[in-house]
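Values quoted throughout were computed directly from the atomic coordinates according to the rules given, and no laboratory measurement underlies them. Quantities reported herein were computed from a predicted structural model and do not represent experimental measurements. Cβ atoms are built from the backbone, for glycine too; each structure is taken alone.
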Structure 1
Amino acid sequence: MSKITVIGAGVAGLCVARALLDRGAKVTLVDRHTKAGPHACSWWAGGMLAPFCEGETAEQPVVRLGGEAADWWAAKTDAVQRCGSLVVSPSRDKAELARFARRTDGHRTVTSSEIATLEPDLGTRFSKGLFFETEAHLAPRDALEMLRSGLIADGVEFTCDDANPDAYAKHGLTVDCRGFQAKDKLADLRGVKGEMLILSCPDVTLSRPIRMLHPRVPLYIVPRGDGVFMLGATMIEGRAGSHVTARSLLELLSAAYALNPAFGEAEVLEIGVDSRPAFSDNLPRIRRDGNLIRANGLFRHGFLLAPALARMVAELIFDNKKPEVMDEIAA
């Protein structure tokens with residue numbers, strides 16, 4: 001049985017550990033923290049398993065590889081909801097909806113009455129939308145805990161350590177999944193700041209993620225159940241500071257109010273800021289240097305691409321199959 005150390009217990013590390021365990025490896029997972037929490041980028045994720053929607057701005061591999069995500073998460077957790085995604089725009093921004101439709105697949109156009117049937121609390125506020133019926137979403141924090149609990153139940157050892165991947169690699173095969181914390185070893189890794197809110201608004205009920213298009217402030221809002229919603233998210237080049245900016249806060253809340261005025265009375269439960277690890281083309285990378293494999297760069301597609309990233313790491317180790325996102329040598 002292969003003994004492999006995985007460093008980093010965010011979404012990438014947990015998925016890699018699961019993929020390796022499923023291939024028969026004995027896995028030790030090392031992280032600076034004893035459990036998932038606000039320190040992790042994946043803690044603040046939207047949890048949208050929406051490859052077609054992401055195709056509006058993302059490279060083609062995101063759409064194709066992201067197509068694996070919903071089935072993978074449904075097989076490993078009970079956190080997946082398959083309700084599709086709905087994209088709308090204010091009437092004044094109808095050109096944005098037409099542009100989104102041209103750049104994406106997997107949708108059908110829905111009328112105002114169809115939108116009201118799908119989401120009664122949106123009413124007839126929007127004259128037209130796009131419904132991506134096959135897409136899904138999950139509750140990220142629940143999914144992380146379910147994945148972690150399953151790994152523990154199946155024998156993965158979790159160790160709390162501020163790990164140096166190079167030191168671990170001297171003693172055996174090691175996979176570095178530390179996200180932006182690996183910046184010290186990956187010179188071309190950059191941080192993209194994301195800011196998001198968690199709101200409580202019992203007066204609004206939504207069944208699926210809603211994306212509201214706007215040329216300057218696009219918004220997504222994801223239902224978490226019991227009147228709780230994730231609202232996000234900005235994308236600002238540069239490592240995240242400790243706090244959300246006033247401008248981002250105002251823009252996100254204004255966009256939510258435009259979606260449904262009841263959000264004006266919502267309570268702000270949490271405000272999150274993170275640094276999403278990304279390379280220049282916003283696609284992930286797998287790099288190998290002897291016993292050390294680095295898997296990183298999930299950008300804003302953590303839950304969407306982590307299953308495919310994990311599969312490719314496992315295929316590299318067990319089948320000697322070169323991943324399509326692999327660099328020839330570690331930077």
Structure 2
Amino acid sequence: MLKIGGILLLAVGILVFPSIAPNPYILSAGVLVLNYAVLATSWNFVGGFTGYISLGHGALAGLGGYATGLLVVKGGLSSFLALFVGAALVAAVAVPIGFAALRVRGASFVIVSIALVLILLLVFQSWSSVTGGSRGLVVPRPFDLTRPEHHRVFYYLFAGLLAVALLAWWLIDRSRFGLGLKSIREDEDKAEALGTATYAYKLIVFVVSAGFTALAGGLYALWFGDLDPVFQFSILTGSYLVLMALLGGVRQLFGPVVGALIVGSALEYFKVEYGDTPLHLVATGVLLALVVLFMPDGVLPAIGDLIKRFDRSERASIREVTAAELREQRLQNAGGST
């Protein structure tokens with residue numbers, strides 16, 4: 001019951017936020033936080049199910065943004081047709097990327113994911129005749145709306161995409177496919193020895209994750225309207241996604257969403273208060289260290305364990321009192337019999 005209440009509270013909070021946002025900037029910050037929530041949930045298809053830590057998902061989001069923007073600007077497609085075509089193209093590109101990257105594990109996989117970000121940054125920055133290079137790429141807005149209404153429409157679009165991503169994660173979590181992915185997370189060698197097609201499972205979930213990540217990146221391009229390779233292919237984006245998922249709990253459906261709400265809001269606050277200083281990076285690093293040291297499973301599992309601990313202590317205290325009363329009664333009975 002408590003879990004259902006928390007989910008309902010979170011859903012209501014997300015839905016009513018545009019109505020209570022005091023100004024367009026706060027509303028735009030809400031759009032960014034929801035974007036992070038979709039990206040972190042998309043990352044969790046790989047990180048949560050298989051245990052593979054990818055720092056390259058920022059590059060997949062950047063590919064989704066540029067694919068959507070280029071299909072609109074140079075391909076002449078309508079905005080939302082370009083969004084879905086771009087996501088399909090990124091998912092197709094993720095097949096050979098995953099085919100190569102998923103052959104390694106652990107730290108080697110992390111290094112390969114970082115290399116992907118750096119390679120795409122160099123390509124999109126140098127290929128200025130197509131991507132605009134350092135000048136950026138301007139993407140036309142799909143709606144002729146005022147600034148507050150523009151933010152409001154895209155806020156609900158991101159909320160809808162988040163709901164679809166969460167539903168997909170939930171369905172996989174309860175399927176035989178999800179069970180195979182979890183076996184990879186727990187012991188990949190043993191899972192393979194028992195007949196699980198571990199490589200195929202990893203590749204499929206990587207492509208699914210890439211598709212949702214590209215949708216989030218493309219929707220961001222349509223909302224923000226200006227793409228810069230340095231920002232779109234930043235290693236920091238992947239680091240933020242890992243922190244958000246770890247903070248909330250990678251094995252929890254809503255873990256990445258909770259992490260995105262905390263980290264995303266904190267990032268916006270530090271950027272507003274301290275500008276372009278690296279203080280937000282220091283705060284992010286400190287937060288990551290605290291999570292690893294004190295809440296390695298995330299905020300949601302820690303809260304659940306705390307509730308269970310209090311519940312057990314209450315039941316234990318009742319049992320101890322009852323046992324003491326029984327002993328006293330036995331002693332009284334024994335004394336009376338003598």
Structure 3
Amino acid sequence: MLEEVERWFADRSWSAADRPLDRLLSAKRAAGTTVSVVLPALDEEETVGAIVEVIRRDLIDGLPVPLVDELVVVDSGSTDRTAEVAAKAGARVVHRDDILPRIPALHGKGEVLWRSLLVTGGDIVCFVDADLRDFSSTFVSGIVGPLLTEPDVQFVKAMYDRPLVTEFDGLASRTRSDPLAFGKTHGQGGRVTELVARPLLNLHWPQLAGFVQPLGGEYAVRRSLLERLPFPVGYGVELGLLVDALHTVGLDALAQVDVGVRLHRHQDGQALGRMAAAIYRTAQLRLSRGHSPGHRWGYPPVRPELTQFERGPDGFVPRTYAVDTEERPPMAGIKEYSGRRVA
């Protein structure tokens with residue numbers, strides 16, 4: 001297994017610089033492929049506008065063939081100016097609850113990504129988190145690139161340094177190239193990845209051990225694959241899609257691209273605990289379905305709740321939170337989606 005992972009890492013790990021933009025535009029023009037970029041957003045007025053502006057400037061406006069054909073922000077109920085800022089910057093803004101109203105919306109990132117398939121049409125769908133700072137368009141072109149130039153690749157994750165940023169003041173004037181400067185701790189930003197996701201993948205899906213950022217929110221996938229996958233509605237969506245993609249199309253259809261440094265807002269410890277529980281639950285569901293190659297584990301159901309402790313005036317107080325357990329079925333089976341595809 002180690003040899004297979006090493007071979008995959010050597011064959012399916014690239015840098016964004018490996019595919020210049022002119023090469024991508026030529027490949028896109030020749031194949032007639034269309035690309036949709038989706039930003040799931042909830043109260044991201046501080047960052048979403050700059051991301052949209054960079055994508056429009058570098059990958060849409062003024063190019064002989066736009067690399068990105070549609071740029072959509074799906075707002076999942078923001079109470080700030082996220083929708084206004086995104087629209088002003090040049091994105092098409094769609095509200096989560098307006099998509100597939102027949103099915104009441106659930107809370108969670110995965111729910112937004114699942115519904116986004118109904119309001120986009122690209123052959124390639126690229127997801128980008130809306131809280132990124134000091135954003136570079138290589139986050140999009142880098143991960144879309146292999147899908148335009150490698151016909152056998154179907155799912156591409158971004159990989160990057162993920163420093164733990166403790167101070168964002170004046171960040172726009174600082175350099176992306178020094179992850180140790182200005183209150184950043186090199187390599188410490190992916191705490192749930194290192195403490196939960198990476199051990200789970202190494203133990204149960206060792207073929208996926210070569211992914212540098214398995215939980216990263218930046219990835220591009222062929223629609224023909226996405227519409228066949230179930231979507232965990234919450235924080236487990238990235239791990240769920242990655243494991244199910246492996247199960248559906250095999251390791252050699254998966255790839256990753258180095259896009260540099262990812263700077264974003266970090267969650268507090270208790271939020272990370274809830275995220276970790278959702279990710280573990282997502283993994284447990286797949287283990288129980290036999291998605292661990294060569295094994296079918298007879299695990300009992302996991303309690304879908306997480307109890308954490310907060311200090312109050314009289315000592316520690318237990319707080320119990322529900323863990324995301326809902327999943328949406330493959331979009332190909334939704335009548336509104338299949339009807340649109342036939343039309």
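For distance in nm of label points 7 Å out along Cα→Cβ at positions 66 and 274, the calculated result is 1.5, so let me know which of 1, 2, 3 that is.
Working: 1: 1.5; 2: 3.1; 3: 3.6.
Of the options listed, only 1 reproduces it.
1, 2, 3: which one has Kirkwood radius over Cα pairs in Å, for residues 26-201 alone, as calculated, at 17.6?
Corresponding structure: 3.
Given a value of 29 for relative contact order in percent (Cα under 8 Å, 6 or more apart), point me to the structure among 1, 2, 3 it was derived from.
2
When distance in nm of label points 7 Å out along Cα→Cβ at positions 122 and 194 is compared over structures 1, 2, 3, which one is greatest?
Working: 1: 2.2; 2: 4.2; 3: 3.2.
Largest one: structure 2.
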